[in-house]
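Scrolling down, you'll hit the structures one after another.
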Structure I
Amino acid sequence: MPADQTAILAEVADMLYAIRDHSGVDGEITMSTTFQDDLEMESIDVVSLAGRLQVRFGNTVNFAQFIAGLDLESARHLRVGQLVEHIAAALDSADAEPGRVGTPA
């Protein structure tokens, strides 16, 4: 069963609201929200997000590897939706591995 991107978006949005403490966040976080322009995230915020993703998804979602695969311009304009899609693909891939069931809680 494919990962639910709506549920993933809700989880990521909750993480982002907690990290930014709602400062710099105007309105709802959507798939088109950008990390730099809309959320005004700084490097320490990105590190915090990576840690939260690690706690939630374990090694299934490798945020550092995802970011490392982007060129500078793509990283500057990264949208929340791109991260959600990456998480969904990682979860789908993990579920497809033989002997692996479900995602970590």
Structure II
Amino acid sequence: MKTVATVGSIFGIIASLLAMFFTLIDDSYTVGNFGLLGIAAGILGIIAAILIERKPMLAGFLLIVAAAVGIYGVLLYFLVPGALMLIAAFVKMSRRGSSY
């Protein structure tokens, strides 16, 4: 699940950068300003992916927060990365026998 979370986070950063780039072409800076939230969510997802083996509950919570912030920031661009982060979070948090 660490790989899924990392890939989702990296795709989230790329999607946010693309959203900011497309708003520069369109001259509407509404999504462009919120693109920074998507980048911050991607960075938070990478931090959570690093913590996912040692502290699965904290990492799962951080992944859920990162997905929510990313989807709020750049809605359509962050759906696939957000889904990857949510899948990694729910699978890692629902495993029995994990150390909390």
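The numbers here are math on the coordinates, done by the rules we state, and not lab data. Worth saying up front: this structure is predicted, and the values here are computed from it rather than measured. Cβ atoms are built from the backbone, for glycine too; each structure is taken alone.
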Report task. Given a value of -28000 for helix-only ellipticity at 222 nm (-39500 (n - 2.57) for each DSSP H run of 4 or more, over all residues; to 500), point me to the structure among I, II it was derived from. Result -> II
Query raised in the report: Given that mean count of other Cβ atoms within 10 Å over residues 67-74, derived from a single structure, equals 10.0, which label among I, II identifies that structure?
Result: I
Query raised in the report: Which of the displayed structures (I, II) returns the greatest value of mean count of other Cβ atoms within 10 Å over residues 3-10 on calculation?
Result: II
Report summary line: With mean count of other Cβ atoms within 10 Å over residues 43-50 computed for every candidate in I, II, 14.6 is reproduced by structure I
Report task. Of the structures I, II, report the one carrying the highest value of Rg/Rh (Cα atoms, Kirkwood Rh). Result -> II
Report task. Given a value of 16.8 for mean count of other Cβ atoms within 10 Å over residues 11-18, point me to the structure among I, II it was derived from. Result -> I
